[in-house]
Structure P
Amino acid sequence: MWRTVAWVLAVVLVLNIAAQAQKGTKPKPAQTGPKYICLMCKVGADKQGKCPLCNLQMLKAGVYVCTGCGAMADKPGDCAQCKKPMVKLASLAKKCKVCNYYSDKNKKECPVCEYRKKTKPK
């Protein structure tokens, strides 16, 4: 009888330890938007650097962008400049699978890949 109780307690203990170990290994959520953006071309990237289209320095992107003037902010609400609503930048951008730059999700082709195709020496 005692052996059965000991086995049951051991199994419960092992299962509890396994469950606690699984809780600690949660996958990190994928980033949904660019960290840096070119204010002229509206091209985004995960790393700071120069814009691949116009060669201007990319600036740190805010989490929210104004639907009217394109101003960026770290919190939602109305734009301080033009009073239009701010939306999440991630909802407006999509990441290109070829070059890993972000662009407008409504565009059919990536502006960076198209630019590179056109300027590629033959």
Structure Q
Amino acid sequence: MKEGDIVLTPIPQADERVKNRPALFLRAMPPYGDALVCGISTQLHQKVAGLDEIVSAQDDDFALSGLVAESLIRLGFLAVIPQSRLIGSIGSISLDRHRRLLENLSRYLVAGSPSTE
């Protein structure tokens, strides 16, 4: 699996249960190559403007994503998971979307608030 892949992996939920969920593999983290992932949800109302992105059927990379419904890539729902715990890849997003998401996350981490651009 590689950066930009949509993977299935166990992710801790707000209620402390761990569920297998789709997630976006954002970046391999040093020193062991663990996966920085963010959750993917169909709860579109949770979108944070300037940070998260919706992947919809009209998007060029939707078919390649492996997602079955319009979904929200939630950069505010992060986890670092050993790659050995990634169950598998169901698809991927475009390189442009991956880069844009990393830039959104980086901008938020530096500035402290999502961009409104």
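Given 30 as the derived value for relative contact order in percent (Cα under 8 Å, 6 or more apart), which of the supplied structures P, Q does it correspond to?
Q
One of P, Q was used to calculate Kirkwood radius over Cα pairs in Å, giving 14.3; which?
Details: P: 17.8; Q: 14.3.
Among P, Q, the structure yielding 14.3 for Kirkwood radius over Cα pairs in Å is Q.
Given a computed value of -8500 for helix-only ellipticity at 222 nm (-39500 (n - 2.57) for each DSSP H run of 4 or more, over all residues; to 500), which structure among P, Q does it belong to?
Values: P: -8500; Q: -5500.
Computing helix-only ellipticity at 222 nm (-39500 (n - 2.57) for each DSSP H run of 4 or more, over all residues; to 500) on every structure in P, Q gives -8500 only for P.
Matching task: 6.3 is the computed value of distance in nm of label points 7 Å out along Cα→Cβ at positions 6 and 94. Pick the structure from P, Q.
Answer for the origin of the read-out: P.
For distance in nm of label points 7 Å out along Cα→Cβ at positions 62 and 78, which of P, Q scores largest?
On the way: P: 1.5; Q: 2.9.
Going through P, Q one by one, distance in nm of label points 7 Å out along Cα→Cβ at positions 62 and 78 peaks for structure Q.
Each reported figure results from applying straightforward, stated rules to the coordinates on display, with no laboratory input. Here the structure is a predicted model, which is why all the values come from computation and not from measurement. Cβ atoms are built from the backbone, for glycine too; each structure is taken alone.
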